[in-house]
Structure I
Amino acid sequence: MLNEKRLYSPGPTENMLEINGVEVEDTFCEAFEGVYSRIIVTAKYRWLLKKAAYSATALPSTVFGESEGGVEAWLSPQETPDGRIGAILQIWVAKSKKSMDVLMREMGKRIRQGILVVPTTRIFNATQSDTHFDAEVNVGRCGDGYEWEERRWGREVVVVPIMFGEFVIERKIGYAEGVAGGNIWFFCESEDAALEAGEASVEALKDVEGVITSFDICSAGSKVETKYPEIGPTTNHYYCPTLKGKIPNSKVPEGVKSIPEIVINGISIKSVKKAMYICMDVASRIDGVVKLSTGNYGGRLGKYRIYLKDLLEKYS
């Protein structure tokens, strides 16, 4: 997630919440401002589309000043500009004074090395925004001056000659501000329950417009304090089940063997809140999920506070 340096959540309170009979900790998620670009990738065959989509969105690395991404949805030929199968992808960077420069660099890297190199792929803008960057600069010029512009499918595109044939990208790719780092934790009695709950939640979010899960099922939440600041975020030892009984301040409940996290980025605070609630609802129906919570930084770092209690009251 963006700036993934999480403090442990508050301990249990007297006024516990619940959903579908599963305990929900009365705490809040601390989310952040981010900048994203939303694109449509198309390809001739599904195996090529999946290769491009997963390659371009792999390796979340915003904690190292880079980017993270995810697949928002898979599209039918009727839903894409060129009438082929496609996918909506999102690429995110942390908001800063240099957000646009970082995003343009990262988009160029992920498109050129993750999508352009996959045969038959094309890219179209899917960001509803008045702000754009010029894809001719960070992608088109890899044609070494032999690229050209055309109007195809009702859009202005750059055509890059490549050894396989050609690569086509819409010239103006939009970017906008959104909300990053929404998250839900599942306290589970077994690894299998954790995987089942995580998989079901990630799959359910494919129906929520505008959100991605940049890690899908994240197995390693982190925290602010660390013995090794030079390497960045380190393990959230308070919530490591294997450390229960070995450290005096473990926050792992009795019988809990696995605590996965679903990290959510979205084009609006509304979409992130809806996605967090869906994760709670879906996971609470899985046998072996005994508690739900979320992570925060004590309210010191993120702009947004999303209280689980509010989500239950709004969507239940």
Structure II
Amino acid sequence: MRWRKLGHVFDPRAHRDWAGTHAQVPTVLVMQDRLRVYYADRTPEGRSFPTFLDVDRSDPTRVLALHRRAVLDHGAPGTFDDEGVMPAYAMHHQGRVWLYYSGWNRRVSVPYHNATGLAVSDDQGVTFRRAFEGPLLDRTPAEPYLAVTPWVWRGSDGDGDPWRAWYVSGLRWVEIAGRHEPVYVIKYAQSRDGVVWERPNVQCVAQRHELEAFSHPTVWFDGSTWHMWYCHRDSRDYRDGAGAYRIGYARSRDAIRFERADDEAGIDVGAQGWDDSMLCYPSVVPVDDHIYMFYNGNAFGQTGIGVAVLERAQGG
């Protein structure tokens, strides 16, 4: 499998008529006539908020509309999402749009803490309200650091399949060059309703070294194999440096234990330009006869969002 890059869809640096600075973690909702791409922008003070752009369903490089306003406000003071909100996964369910999202708090001993919340929309994803004031996924006795950015798969209604999620779980914070850096991996959860999740504390993809960190798993099931793309980095020099995020790949038969095969990811940094030092936060979505990947390039989303299409070998 190989991804063919279609283009640089959106660059927030080209839109200085509002205060935002990022287009981080693209999260795609497939609609009848368009693709709604949620992303996290940031205020000048560094507080993330979710908004979206719409692109043409038949040509995902063509932007139809920019929303610009937050679709969900920050949480009440003292809640898990009172200083930042970032989208993670969007879906249609029970006549509404569900948005799983990451909530942020700044900390004293380490830079931040985050957890996973759920918001719902009754207007096709233009505005959201919290389903709960508290998080769905947070620290537990077995996972004491964080649980965030889930990718959710819902089985067919009535067939007995559980809901599945692959999410980022913290292993530790390490001090490097006087700064605490997080080390996190991908774990598995399942549910009967998408709200209450069982978390068996299973690591899905093996680290290559103890300071490797993973983020933003995205999973596509072809009927027999679960394909996962994710981004991975070193904990040293990863801000557009030698240890910066790259997109990796793994496959599984049971959706839980994945065999890592990063050399088959099918996509890499560009020779020059907006994605020449980093690739991160992939979001893979089937649309009609195509499978698209939306992703960020350099600087964790400051240079915007690109899209690629999956090219498979004939018969594959």
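Observations on the model:
- Among I, II, structure where Rg and Dmax of the Cα atoms in Å as derived comes to 18.1, 54: II
- Look at mean count of other Cβ atoms within 10 Å over residues 236-243 for each of I, II: the largest one is in I.
- If distance in nm of label points 7 Å out along Cα→Cβ at positions 228 and 252 is computed and equals 2.0, the structure in I, II: I
- Value 17, calculated as relative contact order in percent (Cα under 8 Å, 6 or more apart), assigned to which of I, II: II
- At a computed 0.45 (FRET efficiency 1/(1 + (r/R0)^6) of positions 52 and 244 (r between Cβ atoms, R0 = 41 Å, to 0.05)), which of I, II: I
- At a computed 0 (helix-only ellipticity at 222 nm (-39500 (n - 2.57) for each DSSP H run of 4 or more, over all residues; to 500)), which of I, II: II
- Which of I, II yields 0.97 [Rg/Rh (Cα atoms, Kirkwood Rh), for residues 180-219 alone, calculated]: I
- When FRET efficiency 1/(1 + (r/R0)^6) of positions 148 and 212 (r between Cβ atoms, R0 = 25 Å, to 0.05) is computed across structures I, II, the figure 0.15 traces back to I.
Rule-based calculations on the coordinates, nothing more; no lab input. Computed from a predicted model, the values in this text were never measured in an experiment. Cβ atoms are built from the backbone, for glycine too; each structure is taken alone.
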